[in-house]
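In the part that follows, the structures are each spelled out as structure tokens.
Any read-out appearing in this document is the output of simple, stated calculations on the displayed coordinates, not a laboratory observation. Please read these numbers as outputs of a predicted model, since none were measured by experiment. Cβ atoms are built from the backbone, for glycine too; each structure is taken alone.
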Structure I
Amino acid sequence: MSTAIIGLASAGKTTIFNALTRGTADKGQFGSSKSVNIGVGAKPDVRLDFLDTAFKARRKVRAEMTFWDMPVDYATGAVLSRESVNSLQKAKALLVVVRKFEDPATPHPDGSVNWLRDVEKMMFDILFADIELLDRRVERIESGMKALKSSERTQAVANVAAIKDVQKLLEDGSPIRSLALDENLSRALTNTFALSALPVVVAVNVGEDEISVDPDELRSAAVDKLGDAVIDAQTQLVPICGSIEEELRSMDDEEAAELRADLDIQRDDSELLMDACLKCLNTQTFYTASDREVRAWHFPSGALAPQAAGVVHSDMERGFIRAEVVAYDDFVRCGNMQEARKLGVLRQEGKNYAFADGDMANFLFSV
């Protein structure tokens, strides 16, 4: 599943893209290509790091995430042109980058740095893109009305009315993801890609002097200023110092740990940002572990044991028998699998078991 990164010029979105994917994409106007940068990031994971140490594994494999760095037209400042909106149709979430850092060498396109103003602008642009999209949908329906049968025309008229109702809600500032759509509205929007239906994470790109800023303070400021219609309950805000994270992610783990200690950085913002993206995608993580390999796997929230097994290999889902499961926190408390078995926290689970985030699993199957 792909997360698309969007933002105003000079917000630092390509810097954050590079941090998340360990990429080297050109930044600023040097990187103002019309094509999308696509990268895969191996997610930092402190739980996996612990398992690697506990099992003394020969190999550690992180779970991966896909990010798209969407281009900005530096000539016009357009972020969501019709072309870019079309490119976004296979994205499953939006990562909106806004700028909170000052840098005289990189002027803000609006002349001053105001991250709350930029959040509001980006959210409005998303809504406006959907309003325009629905305008075109109505035009297509109405232009083809005469060719429809009577019964089809009745449904088409109802669809136009429903679409206009949705447009009114968008104009009032309500994204589609926050709406409880009834059957008529859902039918009218069938096969219509709407940006505001996608879950959103806001990355607040802070300066090096704000590395330890409290995420809750940023969220409170955003809700107080913009209201909970703009920052709804589903929208997460994550502070990240893109320049520092890009540098850290270009290092190996040992070098990065030393720099974090030197700068007194207490958290891994790249990990927190990826966690937020996973959460908005309703995706969780389970682990397989042995002295040969420890590995993290992403799975859809609520997946049953055979589906989780299928993430590892389709044969495991097809021939699923049972799963041996221990929760990560229980394993940490026990220290090893022998103690987990002894204390009864290593469980045998069948086909109806719903996997939980952090589960460690060994799958038994036969094909």
Structure II
Amino acid sequence: MAGKVRIGIIGAGAVSDYHHVPGIRLDSRAELVAMCDPNAGLLEQRKKDWGPIRSYTNYEDIAKDPDVDAVIIATPNFTHLPIALSCIENGKHVMAEKPLGLNFEESAQMYRAARDKGVRHMTAFTYRFAPSMRYVRHLVKSGALGVPRHFRSQRFLDWAETSWGWRQYKKLAGAGDLFDMTIHRIDFSQDLMGPIKSICGAVAQFAKRDVTADGKSCAPSEVDDWSSLIGLFESGATGVWEGSTLMKGHHNNGFGYEWAEVNGSEGSAAYQLTDPNNVILGKHGGTMEKVPVPEEFLVIPGSPREPHAGVPSTVFRYDLVYELVSAIVEGRDAVPGFDHGATAQAVADSVLESFDKRAWVDIKADLG
């Protein structure tokens, strides 16, 4: 396309400020031209933070704005479907935060709408862009670890036990840690190992979250703050996932703790969020040791981001926007797309079904 990709942000909260706006600023092919949020006070603050761009309080207005080419949706989970459908209908390219919807069918509907309209679509699975995860993927796909046999991940956060607001109610969030954090690990496990065939899952809730941070009473949480699953991949490999927001001592300046590992017939490799420019690598008969990520994996190809600048656990997140803009400019599918978001959600939905039934569940992810 001629000229810059003109981007509008829907949802002017912390995620947009922390991840997406810096990514737009780095890419000379992109321009932030509009924002939308129902909170007028926040919009005024963002005009100071982001510049005097056009602002809307109704998403339908930004969807219809002819001077916006693409939108980034960073709003509560229950709003993703109507916002995405409106933007897609108006010909906008769309990146949306995860989970795409409240369930697989909503996510699949978003995918089908974008596919049929011919717009670029992307799920904001941030951690795929971590240098160490990209290098682990290379090691798996190149055969350096032999035949992949097993995947495991842990994502632990030490969050306060006060209210999560809308995030703790099923009709607004769908689920808790499972949809917010574990779904990321489900996604990159399928990127590394291929589709998951069946799972056995469980969730639990330990914090009532019936008090706000300022001490006011509220309706208690309805969602999980711990989730786990055992899975079988179509390839024959196995997997184990665990996540929780209540792991005391795993705060790590807000980054928490994350470990994801692939074990193959010839060796093993592990990624850590707190050290994303290194991997832990070991071969048969040896010992797992820290190894620097090669330079060519520190940023995605073509990214203008300086690979050694900034906090490593933060700056790789800026590459999401670069991938979206590249897909638009090059006329190709963005990766990960809504199809990846939907298939990951099919697995997450199945965790809830499995726990309800206390049984193994086969994954059903027909995108239509």
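Data table
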quantity: FRET efficiency 1/(1 + (r/R0)^6) of positions 60 and 100 (r between Cβ atoms, R0 = 41 Å, to 0.05) - highest-scoring structure of I, II; calculated: II
quantity: P(r) over Cα pairs in 5 Å bins from 0, in percent, for residues 220-355 alone derived as 2, 8, 12, 14, 14, 15, 13, 11, 7, 3, 1 - corresponding label from I, II; calculated: I
quantity: With Cα Rg over 2.2 N^0.38 Å derived as 1.12, matching label from I, II; calculated: I
quantity: Comparison of I, II by FRET efficiency 1/(1 + (r/R0)^6) of positions 44 and 292 (r between Cβ atoms, R0 = 30 Å, to 0.05) - largest value held by; calculated: I
quantity: If distance in nm of label points 7 Å out along Cα→Cβ at positions 92 and 268 is computed and equals 2.1, the structure in I, II; calculated: I
quantity: With mean count of other Cβ atoms within 10 Å over residues 148-155 derived as 20.1, matching label from I, II; calculated: II
quantity: Value -12500, calculated as helix-only ellipticity at 222 nm (-39500 (n - 2.57) for each DSSP H run of 4 or more, over all residues; to 500), assigned to which of I, II; calculated: I
quantity: Which entry (I, II) yields the derived value 3.5 for distance in nm of label points 7 Å out along Cα→Cβ at positions 52 and 172; calculated: II
